[in-house]
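Have a look at these structures, which come just after this line.
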Structure I
Amino acid sequence: MAKFKIATPAGASFSTAPVDYNYESEALAGLDYEIVEGPANEDGFIAVARDADAIYAKGMPITKKVIDSLERCRTITLGSVGVDSVDVAAATARGIPVTNCPDTFIEEVADHLMMLLLGCFRDVIEQDRLVREGRWRTGRTPLLQIPRLMGQTLGLIAFGHVARAVARRAKPFGLIVKAYDPFIEELVMIEHGVLPSTLDEVMGCDFVSMHAPATPEAQGMLTARQFRQMKKTAYFLNVGRGPTVNEADLIRALEEKWIAGAGLDVLEVEPPRQDNPLLAMKNVILSAHTASASARFDPARKRRVGQELALALTDRWPMSCVNPTVLPKLDRRRWQPISMERGPNS
């Protein structure tokens, strides 16, 4: 029996390819460990994970019930930026660090956002359709009605890694970039050449790009009130998380032409039902939550997972911890959460 047990739900989280752990194993080399797959359902996984030293979270929600069953877990590690599949509050209550990959796919997501922005603005889907239908001479007419891109405004909601990468890309196109983020100092925005703004000011931009994480505070953050503030010529973009937007209100804004269109990589429910009105809208560009995908995607995130697991199993603090308040409470001698009965100072 190996010294360390890493439990993970069976199956891949982002593809249907055969699952192996070659990339994760690079950083774990030299440790006496085993990766044990459990059923990707709550009760089945609990039976396998209860005595695990670490959880590699993928393919299923890691709920409070799962977390409360863990007897000696040192870390719950994700191979993604988002952590909404893990009950972070429950992990924090148990003193278990939750790690993610916050800086691995930034460039790809920022590229995808600019693709959606340009595709919406230049009506690329319709332009393609007109050519395929033999209507070559009709493509120019609608574009004669739009302004040039230079001088337009781009509003960013939240100013994390991806939003900053978007700002860098937007500047050479002549876009004026504004950002709203109550958790980021204005000086940081100014250093990136971005105008610190209120949410109301951002909603008044020509393009509004949502980058808020899927936290409880951001759930349903954008509603009809915000969409009514947008220009009728404006486009809404989202490569962050679908649940940060009240999708019914966005659909209404598009149907009633409060806004010109949208470019969406994420939706409230994924995959969407086939009767979702967004699927039939010609003024909406959709992609299947693929903004982070590239040839680098799987190797980079899996290697990061292996590094985080290796750090935890060798009594070292993680590189990225989404609940850092647990770190001072860890028993450094054995890297186990200190019992709530004992308290941090006993």
Structure II
Amino acid sequence: MSTEYSAEVVADLQAMVSAGLARWGLSAQTTITLLNLSENATFRLQDASTGADLVLRVHRLGYSSVAEIQSELAWIDALRTDGIVATAPPVAGVDGQRVQTLASPAGFPAREAVAFEFLSGKEPAQTDDLAYWFRQLGGLTARMHAHARRWPKPSGFVRKRWDFDAMVGPQGYWGSWRAGLGLDAAGEAVIEQALAVIAAKLAVYGNGPERFGLVHADLRLANLLVDGESLRVIDFDDCGLSWFVYDFAAAVSFIEHEPVIPALIEAWTAGYREVAPLDAEDAAMIPIFVMLRRILLTAWIASHAEVPFARELGSAYTAGTVQLARALLAQPA
């Protein structure tokens, strides 16, 4: 199990953030609240003396380089400037730099950190009318994709490439799916067969510029904020190069097995087509990408087993992945 977020490390992160408040002009009266431990550690910083209200993302060690983080922020800037999506603006430190390096009071490695303005709203609940919000999300995603196709990337722009090998290959970013919690030999064989089917379909589908480009890659419910009738998007930490329709698969992360998925596909594609073309071949690949994402998340859970959310999902999620893989293999070729 990873010790990325052991109790000792989490305590050090709290101390690291407290010691670094002045970097953003925050006072000692700032309340520091740990919001989430996942790929990164996220804190809310509320300064009673100035009224500042920020969300601070402290990066996981060894995952994103400074150049990658700066490239993420460049796309956020462009999306905001061009009015494509409502998302939280990054906040520079008092030195003008948006990527800050925080030293560890306990002598652990330093970490990069980025502050964002706090954005109001709440995550869409599964009890809400998700089909309604997925129709909105489809249109929003189409606008983001159109922007990505035409946006001239700045010099030095670099983001991860989320292709088949990067997701489920031997050197996958999130570890091996074969380490899935509770995965036995029979289940491993089923997933392996499903991946062979997926790889064959991807080879036919291809990765030309009309189908593969810059995407958010993590539009799951936790990264969506509903505020009245507005749908906002946060957390571009995983944005990178991948298939455009992979963005739908990411949107149903951790609920891929739920019976509502066909209705969400229908709503998302309808919303997308209100803004941009989405041909039948693209739409037909959506379930394939959902399965690929599910296998990727099975690897993520195994490699992030110290994260409370990953522990909650545990081996039951792996068992569900095997079940979905069997269903894929049972479909006509």
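Here is how the numbers come out for the structure above:
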item: Origin of the value 1.5, where distance in nm of label points 7 Å out along Cα→Cβ at positions 177 and 257 was derived from one of I, II; result: II
item: Origin of the derived value 2.3 (distance in nm of label points 7 Å out along Cα→Cβ at positions 65 and 81; candidates I, II); result: II
item: Read-out helix-only ellipticity at 222 nm (-39500 (n - 2.57) for each DSSP H run of 4 or more, over all residues; to 500), computed value -13500, structure in I, II; result: II
item: If distance in nm of label points 7 Å out along Cα→Cβ at positions 57 and 265 is computed and equals 3.0, the structure in I, II; result: II
item: Origin of the value 30, 59, 11, 0, where P(r) over Cα pairs in 20 Å bins from 0, in percent was derived from one of I, II; result: II
item: Winner on distance in nm of label points 7 Å out along Cα→Cβ at positions 129 and 217 once structures I, II are ranked, highest first; result: I
item: Highest-scoring label, criterion being distance in nm of label points 7 Å out along Cα→Cβ at positions 41 and 121, among I, II; result: I
item: Entry that produces 1.09 once Rg/Rh (Cα atoms, Kirkwood Rh), for residues 201-248 alone is calculated, selected from I, II; result: II
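Read-outs: derived from the displayed coordinates by stated rules, not from any lab. On a predicted model such as this, the values are computed, not experimentally measured, just so you know. Cβ atoms are built from the backbone, for glycine too; each structure is taken alone.
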